[in-house]
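A.B. asks: What follows is a set of structures to go through.
What follows draws every value from the coordinates through simple rules; no lab data is involved. No experiment lies behind these values; they were computed from the predicted model shown. Cβ atoms are built from the backbone, for glycine too; each structure is taken alone.
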Structure P
Amino acid sequence: MEVSPSVYEHAARFIGRTPWEVSRDGDLIYQAHAAAYEYYRHAPIMPGIDIYNLEPEAYGAVIDQPSGHNIPAIARHPLGEVEELLDLPPLDPATAGRIPVLIEAAARLAARFPEADIRVPVSGPFSIASNLVGFDTLLMEVATDPELVARVMTHLSEGQVRFARAIREAGLDVAFFESAACPPMLSPQLFREVELPALSDLMKRIGDVVGHPVPCIIGGNTAPIVEAMLETGSGYLIAPFETDQEAFLQKVAGRLDVRIRINIDLRVLVSGTRDQITAEADRVLALAATRPNVCLGTGALPYETDPENVRFLQQYVATQTNTPST
């Protein structure tokens, strides 16, 4: 069975630089993710450090330099009202913030590792909106004017289609991320009413751009919205550790065409013993045995994760499932 670690800021560790330094430099993004891939041989490679910050920064959000090895985060939201989001022109991926730098770094990785599956992260509209006006402001509007928020989701989607088109024109593929919209931020009903119409349309359009269904990566307690996520047409979903994974898998039991990544408890991988890592792997392997077309995954690996723990997990799963070790 394939082990698919999520390598973002953790890649910076491989070249001895901070996540902040790597996030601001296309050459360092390339070097860091190349070094991580040479060690893990993981799939897919999703180059980037603070992936949910890219589009909001391109729209005017301010990212402050964090201390030490902390992850860069948005310090100031550029807009005060949700309605202001409707006035934003769709981003231009050729000039918007760090987006062209990231695409170039991904293209360099593809040239160096032609066998690798490289997918550039693209954020969903709810995640972008939450970073432009702040969660409190956005959720207040969800409660008081859900139709406005639904219109904003559609409006922000246009820039994401442009982003996906630029990725495809560079010969690359897309992974789609929308964790801000998961419960309890949105109830299952509000997910359907406010988020799903734009999300389904956006994912179809991106799928048309790249020529196949794209992964829909939503973290958190997603078991209550699995049926809605399947309606997006995605060919790849994750069963996060934070949700009821058994319930999640039961709800996708009839959709063997959709690949499911079952995430382990990341805390065990970061600070657990080898015995604890194997026990957690066994737990996920038992879940995975209930269906084909699955892989074992992780949440976003923290910078401080010991690479030997990840390599140990890969090798253990390979021996348990009779698959080649990376």
Structure Q
Amino acid sequence: MPEQVARIGKTIVLFGGASAERDVSLKSGRAVTEALISAGIDAQGMEVDGVDWAWLLTSPAQWDSVFIALHGRGGEDGTLQGMLESLRLPYTGSGVLASALAMDKLRTKQLWRSCDLPTPEFCFVEKGESLPERLRAIADELGLPLMVKAAHEGSSIGVYKVNSLDDLLAAAEKALTHDSLLLIEQWISGPEFTVAILGDEALPVIGLRTDHGFYDYDAKYLSNSTEYLLPSGLTPQKEAEIQALALRAFKVLGCKGWGRIDVMQDQEGCFWLLEANTVPGMTDHSLVPMAAKASGLSFEELVVRIIEESIPRAKG
């Protein structure tokens, strides 16, 4: 990769942060840093303890690119992206607006709905509302079971499946400890899939199978029973359909470079968009590297490609 190494220059990988996804970010950042160095890139990892980026302002010229491996608020929500824009530092992934939109599950779904993209029916709840009355009305409108989601968290933090009104109230109270805005979403019964995106290409689809009620935090990071289906088990026609849907959902939000779209399939075979991830997990066991490997890209090649996707935008 001599030409790629010269073109990319010095790269700093930012990871850690202060979000609820800090532990996952630490693993992602260290894996990315090691992979870049292994690929011959002049890379340095930087663990960030909070959201104070003032130290970058003192010496931005020493870096040619920034690999963002910060998951969640402060790193994935447009905050860091805005600062890097002001410093004119090329960075990986989506820009300010797309990052902010994708981090907000409610606004993401509102935008998808306005563009006639399929997403489960939903309502929202804000902290300070009278929960029993509001939740009863939502259950009457959407039916049970339901999903309760903290609107600005990732890695299924603050996400609960509920089957009764009592469960709904308890889950909403727990989710409100993570966020002041909740998304209450209609449950789609069927298999879950994820579509990784690199540049303008949808990578091979991964089917997710878990013995948990849904693909929650434990199923993602702790369970040994979670199954990753690659090939996905879909027919070639259905695989092409879900890839096209994911690409459109990604572009409607204005996302760039790389990311991941999560999708459910109902009993009739229809696909339903759940959420977008603009800084997905990047350990060697994460979903994007898994899909990239299936398309012929090693982990080292993947991280280099992700940086390369950011260079034309920054120069433009």
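A.B. asks: Can you spot which of P, Q the value 29, 24, 18 was calculated from, given it is semi-axes √(5λ) of the Cα gyration tensor in Å?
C.D. replies: Attributed to the structure labelled P.
A.B. asks: Let me ask something additional. To which of P, Q does the computed value 5.0 (distance in nm of label points 7 Å out along Cα→Cβ at positions 100 and 244) belong?
C.D. replies: Clearly, the read-out refers to P.
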